[in-house]
Structure formats: C-alpha cells, structure tokens
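Q: Have a look at these structures, which come just after this line.
No value in this document is a laboratory result; all are computed from the given coordinates. Owing to the predicted nature of the structure, the values given are computational and were not obtained by experimental measurement. Cβ atoms are built from the backbone, for glycine too; each structure is taken alone.
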Structure I
C-alpha cells in the first residue's frame, strides 16, 4: 500500500479553497473535497440523512426528498445549538468518508504521492494532526462578503457563516503555509504554485508494500 502525503486545505467561506484545490488537482495531486462528501452523506435514505431529517424535521426536504441545503443552512446559522447538532451528525460521517477515500487512493496503482483534502472546518474539528502539512487560504472580510454576495448570500447570512468558523488570523497562525487571496486569480495561482513546489520538495512519500 502506498504511503501518501496528506495535505489539509482550509480557510474561511469565500476565501478561494475550491479554486486552489482545482489548481492542485491539475498540478497532479489527488484531491478530496469534504463539501462534496457532505453532499453525498445527505443522499436520501442514508443513515446520515435519516438522522438529519429526524433532528430537523421534514420541512428541510425538497419534493424529491433531498435536503434543501439553503433552508437547513438558514435554520442552523440562526441557532448555535442547532448548528452544533448538525455538526455532530455530519462531521463524523464526512471524516469517515474521507478516511476511506484516502485508504482507497493508497491501495490504487497510480502515480500520485500527494493527496489534498479540502476541509472547511479542519481546525474546528481538531483534524490538523491527520495531515503532513496544512495550508490556509485567507482574504479580507470585505472580500469574503463580496464573494458570498455573488453566491446569493445576504451580508447578514455571510457574516453568520463567517462567525460560525474560527477567525482567519487564528487559522493562519497555525498553518504551515498561507495563501492570501485578496487579489487576482493569477496572484492566487502564483502563490499556489510556489507552495505546491515547496511541499513537493520537502515531502516525499516512500513506497510501502
């Protein structure tokens, strides 16, 4: 089984994690997106879906029984207790899923030695020890608010989501690498390329039978 170098990618809402993840995927990394796993965990009739519906009621469901994430988000970001209840259901399931995904990658006969896991609440769920290094993508709050607005969130909704996460300066202080994404896409890519090259130079995954 191949021993992979695991890179944790995190930051705040609207900072550019997904863009960075895609850049590194094109650079040759295997990638896992915790947000996508959370979507999968809420597939109708899965155990996680059943717990969420039981906890928050059928009013969070669309006509096709999928979870209306906007409706659920509005509910939990207005109530810290409900948000914690949701986190207690979702995070263990997602962590199990990304752990299984990493194991599957390690078993497969491919060339990638590095896997990048994008986990928005990496520090909040105390997962940093799972990784060989952690990269935080940050930006200013006005930039976050502007990007969230382009995604359809009001300023109040965006601020509620920002407040639900650790402050970006705290995350950046604990990171091995920081990308500051307050400028152009080209500047983001330049930083991501430099950090990617540095990680490849300083980490090497030995083969393991």
Structure II
C-alpha cells in the first residue's frame, strides 16, 4: 500500500501524463491505459484518484488552470483608490498574455485548452461557468469604461477584438516560433503586451470619439 506522500506523487504524475496525452490525442482518442503507461502507474490508480476518464479529464483541465499563473498574474489589481481605465486594460492584457503563453510551464497546458476550445467536451460549460465568464465580464467592464457607453453590441465587439490580438499568439504559436522566435521570447512579453495595449487604446479611443460617447475622464 502506498504512503500518503506516494499517493500524492502518483496523482501528480497522472495529471501530468493525462495532460500530455489529452493534448496530443483529444479526450475521445486518449486512453486510460496510455495515460497510466506514461505516468508509470497502474490503471487502478485512475479509478482510485479520479473515478473515471471523464473526471480525470476534468481535473486535468482544472490543474492546468491552477498552474496558469492566477496568483502571479491577476487580471485586475486594486491599489488604494480607483484605477484608470488605461491601467486596468494594461494589466488585463499583460496578465492574460503571460497566462496563455505559459513560459516556465509545460506546453501541454496551452495545447490542451486550445484543443478544448476547438473540439469542446461537456467540461467546456464548466470552465465557462467557473472561470471564463467572470474574466470576460471584467474585460467588458473595462471596455464600457473606455467607450463611455452601455451599448452591449459595441462593447462585445470591442472585447472580441482585444481578445483576438492576445489569443492569436497562443493559436499561431508554432508558426510564430518558426518564423519570428524572438517575438515570443520571455523577455519580449512586456513589449508585446504594451503593443497590444497601445493598439487597443488607440482603436477604443477613436471608437468612443466617433460614436460621440467618449468618456470624460479616466475613472
């Protein structure tokens, strides 16, 4: 019988192996046997720690999210007093970019989440409810502040444009790494984040002006 520390170690190995296999093969094609072989664990260990393949997949997704840098890269930081819209957007973009590019984390984290978006399982609804919806609502609130309007269509379209710039670097990562590897170098992320901010800031400011809803202040 395994000790408590050995059980914890086995569970960690299963999560890491499952992440790799699910990212490579997808939920439907991945097998518990392949995962256990890579984790150097027996099939019974999956039943013991996760009950079944579906719950193992669910916990693997959550494990990847926990490792995504939420503590190190919060999407909003609240110092004393209200934050300007510029500060809020700059923090959001930089933090989101750091999370999805995942330097220092296994590459399967991002690949698994990308696969889930392209070929969703029922777990996607849980991810949306637990994480994505609140993150999206935060961005919408920042953009409403920028645009000085409560027009839901304009705010939603603007959110898609901001997110599209960020997510491009995750989805096109293999191509970028082959053509311009320096773009995604860890030391270049602040520069990349600032570019996305400046591009978004200019577009949002122009949108607010053209629609006659420019915010009168930064707060």
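Q: Given a computed value of 0.15 for FRET efficiency 1/(1 + (r/R0)^6) of positions 38 and 134 (r between Cβ atoms, R0 = 25 Å, to 0.05), which structure among I, II does it belong to? Kindly include the intermediate steps, with their values, before the conclusion.
A: Details: I: 0.80; II: 0.15.
Here the read-out was taken from II.
Q: Figure out for me which of the structures I, II the number -22500 belongs to, where helix-only ellipticity at 222 nm (-39500 (n - 2.57) for each DSSP H run of 4 or more, over all residues; to 500) was derived from the coordinates.
A: Checking each candidate, the match is II.
Q: Another question, if that's okay. Where does the value 1.19 come from, among I, II, when Cα Rg over 2.2 N^0.38 Å is the thing being computed?
A: Attributed to the structure labelled II.
Q: Starting from the value 4.0: which structure in I, II was distance in nm of label points 7 Å out along Cα→Cβ at positions 6 and 174 calculated from?
A: II
Q: Any idea which of I, II comes out highest on relative contact order in percent (Cα under 8 Å, 6 or more apart)?
A: Between I, II, the highest calculated value is found for I.
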